[in-house]
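Structures follow.
Taken together, the values in this text are just the output of simple stated rules run on the coordinates, not laboratory data. Note that the structure is predicted; figures quoted are calculated from it, not measured. Cβ atoms are built from the backbone, for glycine too; each structure is taken alone.
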Structure I
Amino acid sequence: MKSIEHMKILFVQHLYFLNGSGGTEKICSFLANGFANSGHEVIIATNQHSDGKPMFALEKNIIVTNIYDATVPQQNLKTLYNYKGKNPVLWLISKIKKKSSKLYNSLLRKKFGGDEGIYKYNLLHRSRQWKSYLDGLQPNLIITMSISSVLEITYQNTIQIPIVNSVNGRPDYDYSDILGYRSPIEMKLLEDSFKELSAIQIMFDSYREFLPKAFRGKCCIISNPVPQTLESELVDHSKSKDTYCIIHVGRLDDDCKQQSVAIDIFSELACSYSNWNLELWGLGG
C-alpha cells in the first residue's frame, strides 16, 4: 500500500453524480477537491445510463468516470399504463399493450423467481462490473456516498480495499423505507452492507444509535461544511419590513425533503401572518 502522503482515492456515487446538484453531489465534490488539493490522486466513479457532467466545480486533476455499459445484463419489468383519453382506437391499443406487458412481466417473474430474483440478478451483474473496474483501478481507499453505493460494489464480491461511507443524513434513512418504498430484500441487503465498511462518517453523535448491528467499523463525526459569511454581509433581522419570506432550500422531492410538512404548517398560520411568504427553492418537481 502506498504511503499516506499519496493515495489513489476513489469516490463512488453510483447514481446521480452526473447532472446532479443535490447535497450528496456537493459534498462528494467538496471532499474530492479537498483530497486533490492535498496531493492525492482522486477519481469519482458513477454508473449512470445517461450522459452528463458534474454540476459542481472540480479540480482539473480529478477524473470522473461513468462505468455504465449497455451490454451488462439487466432485466426490467414493463411499466403498465392506463389510457385516460376518449379515443376508442387508442383505448383498444392501450388495452392490448397493457395485456402484453402483463404477460411479459408474469413470464419474467416466473423465470427469475419473482421481483426479489430480478432485483438480485440485476444487482449481481452490476456488482461484477464494479469488481472488474476496481480490480483494474486498484485504489488505496474507497469513499462511498451512500450505503446503496456500498451494496453496488460489494454484493457477492470480496473487496480488500478499505471502504469509508459518508452519510449526509440520518443513517437509517439509507437502509429503511422511512422516506420511500424499498423492498424487504433491498433493505436487508443494504443493512448487511454495513459489515463491509472499515469506517463511517456521520454528521452528529446522536446518529450513532441509528447504525445497524451489522456495522463493526470506526465511526467519525464530521458535520457538513458550511460556507462562512462576514458579519457585515448578514441580514439585519431586527429591521422592520413590509413583507417577510421563509425560504426552504433543497431538492424538490417530498419523499426525502418533506416540503409538504412546511406547507401544511405554513398554511395553518398564513391567515394570521399575511405579510409572510413561504418559498421552496430547488430542482425537481
Structure II
Amino acid sequence: KRRINIKSTIETHLIPKLGQCELATFSNVECENHLIWPMQNDDYALSSIRHHFQLLKRAFDQAEKTELIERNPLKDTTFKSFIQTAIKPKKARLSIGNEPELALSLLKPNTMAEMMCWFMLLHGTRIGETRQLKWEFIDTNHNLITLPEEITKTTEHVIPLTDHALKTLIDWHKRSLKTNRSKYIFPAKKRGPISESDASKLVNQVSNKKWSAHDLRKFCRGRWLIIGIDSVVAELLLNHKLTDLQQTYLQEDPTPIKREALARWADHLHAVKAQYETKTEARSYDFNALN
C-alpha cells in the first residue's frame, strides 16, 4: 500500500505541479508557488500537503545520496519554512467508551473479519503486517509469533502470545483446514495473503465504517498507558524505533516484559467483557427519547 500511495502522490501531484520546473534552478520559491500554495488553494488539508512535501524532500535527499544530483535544493528546508500553523492530530474515533463493544464483539472471533480485528486488538499490529501473517511465524513451544522485517515497517517484531491468543489461533487453524491449506492465516481466495484493500473491507465490516485498523492501533496505545503499561514497553509492542535514551532501559531480552504487558491487556479486556455480559443494572434513562 505504501508503494501505491507514493506512486499516486508522484503521478497525481508532484509531476503535474513540478514537472515543468528546471532542476538546476529549483528552490523554495518554486516549491511554494507550484506545490504548497496550489494545494492550499484546492482546499487540501495541511497534513496532506505536508505529506506530499515530505515525499518530495525524501526524493531529493535520496538523489543527492546516490549522486544523481549535485545540489539538493530542499536540503535545509522544512515544511515550517512555508507554513507555521500547527497541524492538529486527527480526533480519535475509538475511546474507552468503545472498549466494552470491542471486547464483546472480538474476543470470540467467528469470521475472518473478526479474527483479523481480534489479532490487531490483542497485539496492536498494523493491518499491512497482520494480513501477511503466516502459520509458520508461530512458535508453539515458546508461545511467540515473529513478524519478519519484510512485512513490518521497521525491524523484526517478536510478539509473545498469551495462552488465550495461542488457543484462539489453534482453533482458527483447525477451522481453516476444512476449507483451505494456505500458509497464510488470512489467505486470499486464489493465492497469497488477502490484499490491503480487502483487509480494509473486512475491518469496515466489523466496525460498520466507524473506525479503521489504524484507529484500533491508536486505541491500544492509549489504553495500554491507562492500565499501567510502561510507555517504553508500549513502544516496543508497537514495534516503534526507540530513542537512544529509551534503549538504555533495555539491557536484556524485552520478551518477558512484553509478555507481561500483553497478558495484562488481555486480562483487562476479558474482565471488561465479563462485566458487561453479567451486567443486570437498568439501562441509562434516555431524556431524548420521544414518547
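Ranked on distance in nm of label points 7 Å out along Cα→Cβ at positions 53 and 213, which label among I, II comes first with the largest value?
Numbers: I: 5.0; II: 3.0.
For this comparison of distance in nm of label points 7 Å out along Cα→Cβ at positions 53 and 213, the top structure is I.
When helix-only ellipticity at 222 nm (-39500 (n - 2.57) for each DSSP H run of 4 or more, over all residues; to 500) is computed across structures I, II, the figure -14000 traces back to II.
Look at distance in nm of label points 7 Å out along Cα→Cβ at positions 157 and 277 for each of I, II: the largest one is in I. Where does the value 4.4 come from, among I, II, when distance in nm of label points 7 Å out along Cα→Cβ at positions 197 and 245 is the thing being computed? Source structure: II.
Given a computed value of 2.6 for distance in nm of label points 7 Å out along Cα→Cβ at positions 149 and 237, which structure among I, II does it belong to? Computing distance in nm of label points 7 Å out along Cα→Cβ at positions 149 and 237 on every structure in I, II gives 2.6 only for II.
If we compute distance in nm of label points 7 Å out along Cα→Cβ at positions 101 and 221 for structures I, II, which one ends up with the highest value?
Numbers: I: 4.9; II: 2.2.
Across I, II, distance in nm of label points 7 Å out along Cα→Cβ at positions 101 and 221 peaks for I.
Of structures I, II, which gives 18 when relative contact order in percent (Cα under 8 Å, 6 or more apart) is computed from the coordinates? Don't skip to the answer; put the middle values down first.
Values: I: 14; II: 18.
Answer for the origin of the read-out: II.
A value of 17.9 was computed for mean count of other Cβ atoms within 10 Å over residues 109-116; which of I, II is the source structure? The value was obtained from structure II. Once distance in nm of label points 7 Å out along Cα→Cβ at positions 117 and 261 is calculated for all of I, II, which comes out largest? Biggest value here belongs to I.
37, 22, 15 is what came out when semi-axes √(5λ) of the Cα gyration tensor in Å, for residues 61-204 alone was calculated for one structure; which of I, II is it? Mind showing how you got there, number by number?
On the way: I: 37, 19, 15; II: 37, 22, 15.
Working through the options, I get structure II.
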